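Values in this text are rule-based calculations from the coordinates and carry no lab data. Note that the structure is a prediction, hence the values are computed from the model and not measured. Cβ atoms are built from the backbone, for glycine too; each structure is taken alone.
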Structure P
Amino acid sequence: MEVNQILLLLIVGLISGILSGLLGIGGAVFIIPALAMVMGYSQQTAQGTTLMMMTLPVGLMAAIQYYKAGHGDIKTAGILAVAFFIGGYFGGKFANQIPQEILKKIFAILLLIIAFKMLFFDKAIKI
């Protein structure tokens with residue numbers, strides 16, 4: 001890997017860390033598009049690399065700050081983590097069988113749906 005690629009990845013990681021700590025977003029929102037569109041990774045490689053990155057405690061420092069301020073629910077996080085662990089296995093298995101062009105479109109549509117909901121429908125869905 002070349003020095004300029006390493007510097008670019010450091011910048012992407014730093015910006016993602018700042019956005020994650022500031023807005024509570026994950027790697028899918030910024031890192032995956034950066035890896036795919038800027039670094040030229042395939043959609044699957046961008047997603048897989050981001051998942052590998054997230055398995056390390058990269059969000060720990062931001063999470064500690066939220067927890068200290070009373071903005072963290074450990075029980076909810078634990079339940080989500082277990083479900084994410086199981087769902088991640090099946091999602092990763094399935095994603096590797098989908099052609100890259102289709103997977104990119106699915107990812108883009110999901111981001112658009114989320115953006116539309118957040119822009120125009122600010123109320124939570126009641127269950």
Structure Q
Amino acid sequence: MTKRIIKTSNAPAPIGPYNQAVIAGNMMFISGQIAINPETGELQNATIAEETTRVMKNIKAILEEASADFSNVVKTSIFLSDMALFSEVNAIYSGFFISDFPARETLAVRGLPKNVNVEISMIALL
């Protein structure tokens with residue numbers, strides 16, 4: 001099986017030794033995204049709503065680079081700095097899906113890259 005690397009300038013460049021996404025067979029694995037604005041390289045996280053929206057826009061750009069969209073997503077992992085943020089993140093997250101939500105897990109973790117409050121990764125079926 002071959003793998004294909006997905007890279008777009010419409011999402012932030014990786015901040016470590018990983019790719020934005022990798023396609024293996026008919027599955028795309030999207031690395032955890034945080035609220036970095038790809039145009040400025042700066043965090044866009046004044047509020048949890050703004051932060052979550054930026055994360056989802058970054059994921060949308062990666063999906064689009066692979067000619068996919070949120071309807072292709074089958075699994076999502078959401079990492080939060082505090083479970084008290086769950087309802088606000090969930091409200092923004094759900095707005096990016098039309099129907100048939102993917103399987104999901106949401107976890108509170110001790111720390112996230114650049115001290116952000118939310119990081120989201122996804123698996124999509126192409």
With helix-only ellipticity at 222 nm (-39500 (n - 2.57) for each DSSP H run of 4 or more, over all residues; to 500) derived as -7000, matching label from P, Q: Q
Per Rg/Rh (Cα atoms, Kirkwood Rh), the highest-valued of structures P, Q: P
Which entry (P, Q) yields the derived value 31 for relative contact order in percent (Cα under 8 Å, 6 or more apart): Q
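For distance in nm of label points 7 Å out along Cα→Cβ at positions 53 and 117, the calculated result is 2.3, so let me know which of P, Q that is. Can you show the working numbers first?
Working: P: 2.3; Q: 1.4.
Among P, Q, the structure yielding 2.3 for distance in nm of label points 7 Å out along Cα→Cβ at positions 53 and 117 is P.
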Computed 15.8 for mean count of other Cβ atoms within 10 Å over residues 85-92 - originating structure among P, Q: Q
Structure responsible for 12.8, with mean count of other Cβ atoms within 10 Å over residues 61-68 calculated and labels P, Q on offer: P
